[in-house]
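Asks: What follows is a set of structures for review.
Laboratory data are not the source of any read-out in this text; all were calculated from the coordinates shown. Quick caveat, the model's predicted, so the values are computed rather than measured.
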Structure P
Amino acid sequence: MTQEYEITIGLETHIQLNTVTKAFCGCKADSWNDAPNTNICPICSGQPGSLPAVNKAMVEKGLMLCLAMNSNVNLTSYFDRKNYMYADLPSGYQVTQDNRPIGVGGYLDFTMDDGREVRVHIHNLHMEEDAGKTKNEGDIRLIDMNRCGVPLIEMVTMPDLHSADEAATYLMRLRQLLRWIGVSEANMERAHLRCDANVSIAPKGSKTLGKKCEIKNINSIEAVRTAISFEIQRQIREVEAGRKIEQWTIEWDNDAQVLRKMRSKETAADYRYFREPNLMPVVISPEFYEDVKRRMPEMPWARRARFMSDFGLPAYDASILTADRETSEFFEAACRTYAGDHKRVSNWMMNEVLRVVNEKGVPLSELAIRPEDLAEIIKLVDAKTVNTSTGKSLVDKVLETGKKPAEIVKELGLGLVSDEGAIKEVCRKIVDANPKEVASYRGGKETLIGWFVGQVMKEMRGKADPEMAKAILTELLKG
């Protein structure tokens, strides 16, 4: 009988905060496009005698994330030194938070594709500075210090995840949340969001966890899913071959799709933590706390529930329209202007506006269409000023020109023709020109009515009232 195993996964995520300056100095925080080693100063490059100062924006964004994750906030927290000697850590230690971080506890709830509800508890959230970046070129190791001192929040989960799919879904929901509250761009390809995964296996029913191994350098959600799956299978092979799992740190090579052992895993004692002597305690005043709390946006899961309860949207629509904050706010603004059926706005939003967003691969804010434009287009269709097909084309025309929908309709003569005499004349022309199709229709193939309507629409360049055309054609084809 094949042994079954309990999979246990905990994630450590490093979240780069989108502050203007670094954690403890005035250097620019976002140096993605900068030449190597050009965005540094004596503080972030670890020069002796330089004195750091805490970036208030880092504390504010850290507090926002604590509130979003339902964490307990330490109104007084401390920075510590974490000592280790890596080539990309110029001072020989990292300024971080150890025994009194900004946030303790908390959780994130999410729903899996199969409908299961999962709650992941958070151990802590702590502020820290980033290290530099290493790059190997053959036998040469190159160091770029630009990233040194960039502000991070490290968030450590409890071992609440039990599959690679659960870990990947957690990261997707976390990425959505970070962008929603505006604390990070959360672009994994640019290392704004990095993930280490602690993975262990144990026989099903075991009351103790197995030895964990930590996977480093995972830089995409799909890579997280793949790397964890590989590590689970590796540990199962080790155990079933009669070998013990050693507590290793493992590197994921995404290009080669392989796991490589790096070193035995350090413990807290190896880092020799002690209080950072050059920084004062971080004290969050009650006034600052309440101000940040007041400015927190409605959370995505709360907005999704509201769209379903107040707007009557199906769960699918509500999920799509709350995938990001910008989309949800555009939709809600369009609903206010339209002042009609919310589901109708949802259909136009998902089928037309988000279609363009996906085609162009740009944020909604960069498109030349506004919520009031979408509402106006739907109203024009409702009023039969234009037909549905023309309404859909108006979305693209607004994007191309930046003009208002009604203005485009007037300029291009796109208005719907509802003159019964004009439509009847074209209908007679189509009927007279197609005796074979007329005979088929009268012989029982009544689905041909759609073809006849299409011919009328084509003749009138899409401007005929299709319902009126259908009614006239039906009468003419009776014979």
Structure Q
Amino acid sequence: MGATDQRFDAAERFAGGAQYIGGRLRPGTSGRMHAVVDPATGEEILRYEPAGPEDVDAAVEAAKGAFPAWAGATPGERSDALHRFADVLAGRAEEFARAESVQCGKPIRLSTGFDVPGTVDNTAFFAGAARHLEGRSAGEYSADHTSYVRREPIGVVGSIAPWNYPLQMAAWKVLPAVAAGNTIVLKPAELTPLTSLLFAQAATEAGIPDGVVNVVCGAGPDAGERLVGHPDVAMTSFTGSTAVGRRVAEIATRTVKRLHLELGGKAPFVVFDDADLEAAVHGAVAGALINSGQDCTAATRAYVQRPLYDAFVSGVADLMTSVRLGDPFDPATDLGPLVSYAQRDRVAGFVDRARSYATVVTGGTAPAGELAKGAYYRPTLVTGAAQSSEIVQDEIFGPVLVVLPFDGDDEGIALANDTPYGLAASAWSRDVYRTGRATREIKAGCVWVNDHIPIISEMPHGGYRASGYGKDMSVYSFEEYTQIKHVMSDNTAAARKPWHRTVFTLG
């Protein structure tokens, strides 16, 4: 066995196949094979047959069959199951962390300190939230009737998750859906299926009935499009690029299903001239490099008011050069590889093209030596780019930060809003009125003040504009996964109602 097998033996763990349907692993039926590769070494860790349309149909059928009983369970019963689920996840934390790191190249410090505990906490949160699916209180809003609102599950949810946070994205898709009484078919990215499969198995171990949580691992044109367009899927939830989100929306509209989209981002990091410089420098580097920059909320374009600009650039460059690239399973490693060689080359392409119109202050290359075997790319700082350039406007999804200066506050906020995206942003200042204005005027679903990146289960995540619509996490996510029904009951017992006069003459 190779070193990667010792980290997490995916071939043995998923010997039964990489589809999880009706509570069991099974092979796919696409007729092809796909390799999951450790991006830190280039070694194959799992070869599996991806899902074909028949597998999607089987998963949807399993979810459809499980729906009546799960939807009919009491909120307390669903809550108890999710509490058990959280306990199972916590008990298997090390296994989940190792699987996440080997398939994504995440430093083990990130997997153990963020991905896994965040997922456990999110599960525990929805275990509690499941008991609070309430509608508006009953009342007489007309003289002769009593009205109330029911919040009901939608049905089978078909969700598609990305490769950057496979475990957390599986949780963000599955948990609010099943807490609300829905059943689900999840399609993770074919590059990173391991923790999504483990997550579904843990749900079964916790006593969540077979068919409530299903996972199909396959390519977008085969499995993804079949899932989105399936007539028995009542809702689609997609997280990924804006370009693919448009395709998902196009397919979903054919069956007029509920649609939830969390798409790309290009988060601005606005530093006013009275900001704590050291805090802003550290926040920018951490916010730009988390998960090797493969984060839709990552700090990607810093706007720094001119009095602090030079010192900020110098401080970021110095701190970036101290970041340690290395083996993801070495606790001393700060930055792992990107998820694939293709993604590394895509990031490098942005930086290489920028050399003709901007300055690469530090980074901008792949490392040599032992790390050259993996999909590594050095932390990169770019200055001198125009606001209209692609490196400022387009989502790179790598460890690249672009810094631009601004003069007045009006200009800084205008620049922050000057991309198609609106997922996240941050504002840095000691002046509460300045940060208050920024939080009001920056068009993004989340605006941090004097920090960048932290998330919590109780608060919603979702964007504006080309970053999509709808919310993950928090009780607000139930708006996506429930159907609101108005029930109106007559209180008079009269056969002839006064409003009937609008239709016929009363005798």
Structure R
Amino acid sequence: MPEKKNQTSHLNPTIETVLGLLQSGQLAAAAATIEQVRKQQPDNPIVHQLIAKVYGARNDPVGVLVAVETALTKQPTEQLLFGRIHALYSLGRLDEALAEIDKVNAPSGSILLHNLNGLKVMCLQRHGKIDEISPIVADLIAVEGRTPRIIAFELELLRRQGHYEKAIDESEKVLAINNLNQKDREKIGLGLARMQDHIGEYEKAFATAEVVSNSTPRAFDSDLYIKKADELMSFFDCNTLKNLAYSNSKSSRPIFIIGMPRSGTSMLEQIIASHPQGGGLGERQDPFILAEDLSYQLNQPFPMALTDARSDILDPLADRYLDMIKATGVAGDRIVNKALGLDLMVGFLTVLLPNSRFIWIRRNPADNLLSIFLHPVYKPWAWRLEDLIVVRQAHDSFCSHWLEKVPSRHLDVSYESLTKNQTAETNRVLAFLGLEPNPNTLSFHESTRTVMTPSAEQVRRPMHTEAVDRWTNYKRQLKPVLQAFDALL
């Protein structure tokens, strides 16, 4: 016991330092600081708990899982146990998460059991096991009442059971609550908008989404975003790409799908992951984390840090990306990452993983931006049409830039062409990746692979064109989009 107190006392200043760095958004500095402590005290459970906190802030569930499992071997606690199961959920390992939940012998009425029941509902929703959810929701209500979180579970259950009218009525009642917090208002409000859209009440659907949009504090500087995009494209010209150092990585496993939200990235990932030699990571944030760490290491902002980066500096970062793939357990010769915002990371990934490839998937901008507007996409630019227009225009410019600069490593795919010409477009994608045609990729919807994005339900359906030209139901409301993208419609 005295040894534990000494370890804790010795760590107190470090804990304060790391927590301060996290609070100020200096995540790379926080990670580097706690990593140094880990080397000095590898057996201290407090260190691994803090590491898990840092990885959580960096949206790295693999790192969280490793740190939590290490801490559990040193000093098991209920909080760590829950953290491990939650990390399994975040990684899409739902069967493992559910099995671990069932193993826990938590006392009736305990906080741990209540939290595990909430996590179990989330797992079952992702699995589509609707019939098993109702009794668990009843247990949750008995403890916390019909809070907005519980109501969201109930609404999702009603929607999946096809009870749209009742779900709409209940949603409207909840939204009338004055003290509803902003995130609940966004989630329930946009859920209502999509249900109204589903039953053909388009005017109401857009109006509902607009209310949510207007209630969300705006934190997006469109001029700054345009400036950043222009600077990136200017930096990564042919001359710079020729003179930058590249890592020595020879791996051709990393594949990156680059697209706006709601543009078909999940479907394309599912197609590739259905190939016997393919796999999918979902939306891994490692490219952003590695770029942050490079900038911190060289004390240079991104992308200027790349001018000082040598191969011996890039090699460990490339190894970290490949080690992450191994840690997830995803098998295959071509492993897809489809994280949002990868258009900003292409230049970095070009030199970090020289044999990686990039697939751009683009959807009709009116359909694309309408779908984002009706879904909770937690990006600062995802709430207002004028901001969405700016980001989509920049995205298209990035695509054109990279198709011109490094055409051999980039492929442009049309969502509409993929839905209308499934076999030809699928085989074009596979050929680009050096894979042979395979019938599994045409029946991707039969895959049992877990998808953790809002498109999970869509990828379980056979290829269809129902989502094409949905914007025509909203011509008046989408007038700014139609004007901005006239040549693309």
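Asks: One of P, Q, R was used to compute semi-axes √(5λ) of the Cα gyration tensor in Å, and the result was 57, 28, 21. Which label is that?
Replies: It traces back to P.
Asks: Among P, Q, R, considering only Cα Rg over 2.2 N^0.38 Å, for residues 147-258 alone, which has the greatest calculated value?
Replies: That would be structure R.
Asks: Quick one: semi-axes √(5λ) of the Cα gyration tensor in Å, for residues 187-306 alone came out at 36, 23, 17 when computed from one of P, Q, R, so which one is it?
Replies: P
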